[in-house]
Structure 1
Amino acid sequence: MKYTLSLILLLFISFQSYCQTGCEPNIDFEQGNFNNWVLFTGNCCPISVTATPPVAGRHSITSGTGVDPYGGFPVIDPLNGVYSLKLGNNLVGGEAEAARYYLHVPTGSSNYSLIFRYAVVFEDPGHDPEDQPRFEVRAFDSATGNAITCAQYTYVASSVLPGFKQSNISPGPIYKEWSSASVDLSTMNGKTVAIEFANGDCALKGHFGYSYVDVNCALFQTYGVDCLNGNLTSLSGPPGYQSYQWWNAGFSMFYGNGQSIQIATPSTTTTFAVVVTPYPGFGCPDTLYTTRKGADVTVNAGKDTTICTTNGAKTVQLNAIGKSSISSPSYTWSPTTGLSCITCSNPMATVSTTTNYVVTVTDSSKCTRTDTVTVIAAPSVFTDLTTEKDTVCENEEVWIKNMKSNPIGTQFFWNTDTAKITDVDTVRGYVKVRWAGIGLKNVILRVVNSECEIIDTVSVYVKPRPMASFDIKQHGCVGFPLELTPKKDIGTYHWSIDEQTITDTIYKNKYYLTWNTKGLKKVSYTLVGINGCVSNTFQTNVNIHDNPIAKIERKENEKICAGDVVNLQTENKGSNYTYDWQPAIYFENNNYYKVAYKMEVPSYVKLNIIDLYGCVGSDSIYVGTDLCCKVILPDAFTPNGDGRNDLYKCINLQNHKIHTFIIKNRWGQTVFETTNGQEGWDGTFKGKPQEPGSYIYYIKYICYDKEVIENKGIFYLIR
């Protein structure tokens, strides 16, 4: 059984001609088309083609970031532009394609080489060499058709080709990634050379090959200037060769191997030679030349300058002096801010802050040198006035801060527009203020030192703060209400009261607070205005006192007859207490702890003891008499529902029968009438309580069923 090895050849070629000043038109396909190229199609093998227009799928301009499906490398040379030429495809049929470019070698050229870049992939069917897929490169004199020595390359599919890799794509083709080779055209001085690339499938029409072609005119620097102050010069050859050898132009001094080397920068113009050797079978060794020249550049940017720029930008002149050993240098300044000119040696610099200006001098060889001059804004003072809040409430403290740092010794002078200063930071330039008035306030800061001064202003709007206030007595009594009257203002109210709760958040003109325990009670509230400002917390303490104890003292079992003087008393509590005995008409002096009154009729007596806070303690007793035929009626009664002295009626009825008992008010209206001695007047008329004051009674009764007695008089209704 015969074993067949598949091999695909991909060729990617890039040219450079030395001694040229630029690329030949569209030799690098950067026009994105086939201009200046002659295209061919035909058969293989051997390759036999004729000129044709571009054939789709056989002559293609490629671009983008795609990679070859077999080798995984870019379809365009990564070192050259955005376009390349593709010859052929992965179809079989014994086809061949070619592309030709006519290149004129300038007259007088002693060193003229063409570098091409390539990469190949072959399908290898194992045929005889003359029948295998192939890629050919040839150069010839366009006038005579004579081939140029060492400029004819034929790449025939073979599994033993050097530098190839095995593809991962079945049935296992091999490929070579892009590389470089050269064609020495120095012998073609003044002639036109035809460069032709051809691609062919296998002769038996069962296997294929295709290629990519591109040209780059800048793979190798043939002349350059290096700066002496750079110390080292880098020499780099075109990429893709198997080996590089670096020599002087006379080949008497060897510098080293490798595509790139570094040497000491030459002080005089020096020519170097690099011998490039392609991979075996892919071209001939070639010698390329590059020239280097050393240049010495110096620059002095001038002396540093000190100015004060706090009150605005200041202008100073910069003076730089540059020199070069090969030409008059040009100047470039950076940064460009504030400069009148960025390409002259002595620009005017308008600065407001310390600035480092860097001047770069460049000579004709592009050698550069830099120096720096500093324009110092010193001793500078700075201000960037800001406020924690640009809107505050009355009497709300706010920091006004200078956000800029300043040198030691800087002084800060504040104008705070009627504000009260509550704190000062003299190092950083901070001040804490509060305003009692409302409106827009301007805070001005003047920052100074021995040479500079700057002023900045910031504005703060002061919103009105609602005022919290209320009235309440400072002392109260257990069980007795105290009146609380808040000040009216717009906003929401928030109360805090010991042992009490007020849930209203809107204004109410009056509250009544009652405490059932003695002690100090805190009452406070705050008011939140519609503008968000919170009032002061208005607070007061109310001292709640126990009511004094009142107790009337008299002799026990004392028999009292009409006309007797009755002595009553209570505990002497001292000068901080007052006494009130009722009814007052019974007593010559009713405001002492001891009293006496002449008892005419049985009656209730009430005592109120009042301390200096207005707290009241009360007691009452009934004082009766033993009389024969005299019916006793009280001088007063208190219909308050406490179960004591609530009815006005006869007191002693042991020996009496009531005939008539009438009570009239001051206007003569009868408000009560009865013939039943057990009944009494409850202080109402037609179901309505009557007003306190004096009333008239008339009574007619029979004593011991014999004596008819009539009597009338005045008594008092007390509430």
Structure 2
Amino acid sequence: MSFLNPILLAGAAAFLIPLIIHLLNKRKVITVLWGPMHLLHEALRQKKRNVKMEQKLLLAVRISIPILLALCLALPVLSALSQLPGFDKTSLLVVLDNSFSMRAPGTGGTARDKARNDLRQTYTTLSRGSDTAVILAGAPPHRLTAEPTSDLEAVPTLLENEPSLGGPLALQDTFQLVQADLGKLATPAREVLLVSDFKWSDWRQLAEGGTLPALESILKQERPPLVTFLRSSGDTESNLAVVSVEPSAFVVARGQMIALRARIQNHGPQAYQDVAVHLEANGARLRSTRVSVAPNSESVITLTHTFDAPGDQALTVRVEGDSLPDDNAYSVIIPVREQVNCLLVRGKSRSGPLEGATDFLEIGLTPHQSAATTLKDVIRTGVIDDHAMRDKTLDGSEVVILANVNRLNDRQVQELEEYVQRGGGLIIFMGPDMDMRWYQEKLYQNGKGLLPCTLNGFGHVDEGQTPARILNQRHTHPAITYFNEARGMRLQDAAFTHWVKFDKVEGDARPILNLDRGDPLMVEKPRGKGRVIAVATTANAQWSNLPLQPAFVPLIQRLVTYLATQNAAPQSQMCGTVLRASLGTEQVKGNYELKDPMSRTREVTPRADRDGVIFVDHSDTAVPGIYELRAKNVPGALVRRFAFNLNPAESNLSAMPEENIRAMAQRLGASYASSQDEYARLDRTRRHGAEAWQPLLFALLLFLFAEVFLQQRISRA
């Protein structure tokens, strides 16, 4: 026998209370001599013997009552009863790693196949009447069935039809679901069985001393379940993968060249020599090249292409040469446009060459037009003075840039606010002619205006001192990530002598670039359906030499095209995220067809949000590749394309050594089994038996009744 709450057994010591009271209150007998007493001796002796027996029985009942109560509260379970039919029911909650890495091939099949076979064997050992729940732990984690089920034969079949996801193992979110489902299980003999390949990329933080609050909370429950880690992994660690493809622009013009920088990663000790790399457009192969990748390293190659038709065009970089093809391709969507309209609003004009507030912007945004070449620029610019902004001036513009503008009137500010709320993009360059107090009062408005942050004076570098530079760090903003590995275009080469000090970058605002003096250089904030970017320096060379750097042209073009496409679908998304396509406000009535990378077609129904914008949602994006959306039964309908790729962290198949897994499991309060056979042996030796508190509670009620009965009988005597 064992107890689920053994500490409550201490309550059994309360049996001493009735015993002490009994000893302290023993009746003292006084002998009185009386002549005819000898005639009653035998009857009195018999009566006295009966009373003593009843008193001893009453004492035993009273002593037993606190003992039985303590046993009930301690929740005893009898392991011996678990061998009898009807007493061996258990509740098994399975956490199955269904991330992409479980599809890695190996001897005897993939880790996913091994895991499902192991679970099938486990379910055959559970007795009739047991129940189970399954949580699939890939990102995002989800339940296999809405509620726990006792139909154990159906669960393996459901698992066969469940696809693996492209995201990594989401441990914290998974165990939050476990915590919620434990209370739904039917029996007190509960076990959480986690089946995973235990990749380093998923478990490193936890193995190196990190915490998992949701699991710790589960193990601190009054009746914690057994937790077991079961390893199910393949024996393949070498893997070649395309981990990223970075386009040189967010949008291009028809006939304009776009460059793709592709990173090809070799995870493992095997070298890949002279493997083929293919460039594909909308599923059709364009050209091929070859690359060699050393062990545990990467190669970066650049590919170019020019589209001759507008619309959402898909580009895919694909490699050959390994046994896990799912991560050998990476796709992006390139919007091909006739043009992007950008309005430049300049402040005080200067007569010298390239001294105007917008002169460098015009060259940077339309370099081919400025150089009078035959190549086409995707961005079309218009330039006006700040005082020329009137009603309807902003109509038709997708991005507006204010450069060294002193101040605007209230009507102009209102026009800008409405423009951004509708989805327009706004860039504000500072300058020496700006009225800082007006910017604070009218554009910042205590955080309610267009300006993303407050202005806290000017920063500057005295003559002869080292100029400020952009902080050298890995960039994460979509408009800037291209410069992480842009050879010959270092943002850090730009030198700054003057800048406006930005302060209170909080809430939805976030810095895009920072100076090495600790001040933000660019700050972005969403507003309505649009976005605003504030730049702490000038758009010309008055405060810095940034406009003279090779990086200026791609930087300003990426900022403008980023804002112009902010409400469009991302160029690339992770598998498992929701595909959402905005269809505008006036679309063809009827349903749409969505074709996935496996050429399966399904019908999707448009819906309208509260602003009247029509959209379609699709959540089944576990398969990587290109998804195509078009209006159903409409000849010549525009095709919308969406790219979904695997999370690159899943491509690293390096597994944790077994000793690390055992140490981690021990630290977390879990058991570990390296195989199904080891788990079966472990399970047989520790499974809980049947609870015995119910009969003890019944016995307690009987003893309470007996105590009242004996007390009344003795009192009548």
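Computed from the coordinates by the stated procedures, all read-outs in this text should not be read as laboratory data. Here the structure is a predicted model, which means the values were calculated and not measured. Cβ atoms are built from the backbone, for glycine too; each structure is taken alone.
With relative contact order in percent (Cα under 8 Å, 6 or more apart) derived from the coordinates and found to be 15, which of 1, 2 does the value describe? Before the final figure, lay out each step's value.
Values: 1: 7; 2: 15.
That value comes from structure 2.
Computing mean count of other Cβ atoms within 10 Å over residues 167-174 gives 20.9 for which of 1, 2? Could the numbers behind the result be given before it?
Values: 1: 16.2; 2: 20.9.
Structure of origin is 2.
Out of 1, 2, which has the highest value for mean count of other Cβ atoms within 10 Å over residues 367-374?
Details: 1: 18.1; 2: 11.1.
Comparing 1, 2, the top value of mean count of other Cβ atoms within 10 Å over residues 367-374 belongs to 1.
Which structure, out of 1, 2, was Rg/Rh (Cα atoms, Kirkwood Rh) calculated from, if the result is 1.56? The partial results should precede the final answer.
Working: 1: 1.56; 2: 1.19.
It traces back to 1.
Looking at structures 1, 2, which one was helix-only ellipticity at 222 nm (-39500 (n - 2.57) for each DSSP H run of 4 or more, over all residues; to 500) calculated from, given that it came out as 0? Intermediate values should be presented prior to the final figure.
Values: 1: 0; 2: -7500.
Of the options listed, only 1 reproduces it.
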